[in-house]
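Listed after this line are the structures, all set down as structure tokens.
We did not get these values from a lab; they are worked out from the coordinates using the rules stated. Keep in mind it's a predicted model, so treat the numbers as computed, not measured. Cβ atoms are built from the backbone, for glycine too; each structure is taken alone.
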Structure I
Amino acid sequence: MDLKVKDLRPGESAEIIGYDGKDAVYRGKLLSMGLTRGTPLTLCKVAPLGDPVEIEVRGFKLSLRKDEADILKLRRKNSGCSTKGCCCR
């Protein structure tokens, strides 16, 4: 089952398995930020009104608008962060 960033809770990890939508330009921007297929990410924070969200990917923190983050198709991984000193702690 494919997940979206909105399906994760802070501290949960997932792996990028693909991309939704037909916006090739924005998909290219996500790819240039390191959000490539097979890359693990961790949801760190969600703003009080739900937008934006902060994720940790490849050792850096990245904030995305919720609708932009939902372009990512994810597969749930173990709970917890993959890197030492993660923003979730």
Structure II
Amino acid sequence: MSSLAKIASSQPSGFAKRLRREKINRPWLDKIVDYCGRFSIPQGVLMEIGAGFGTFAALAAALGQFKKVLAVEPTPEMAPAPVAKGA
């Protein structure tokens, strides 16, 4: 089994992904957007370091709150996962 296949098989189920997105990722993104507004921080580039599967970065890109979203995953085996999501 290739590294990418192993990564894909270890991803959470569709329900778990939705739950994580709604209960963890979305509130965290909302908090970041709020901080940007509160402290007059321009919403140019959002960079996620340690993106894992890229779920947070993909959500941020989809919602369009930032001009550009970058996902950095330093683990070579995990690095293709965020790219596959377009993050």
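Some observations on this one:
- Source structure (of I, II) for helix-only ellipticity at 222 nm (-39500 (n - 2.57) for each DSSP H run of 4 or more, over all residues; to 500), computed value -13000: II
- Read-out mean count of other Cβ atoms within 10 Å over residues 33-40, computed value 14.1, structure in I, II: I
- Between structures I, II, the greatest calculated value of relative contact order in percent (Cα under 8 Å, 6 or more apart) is seen in I.
- For semi-axes √(5λ) of the Cα gyration tensor in Å computed as 19, 14, 13, the structure of I, II it came from: I
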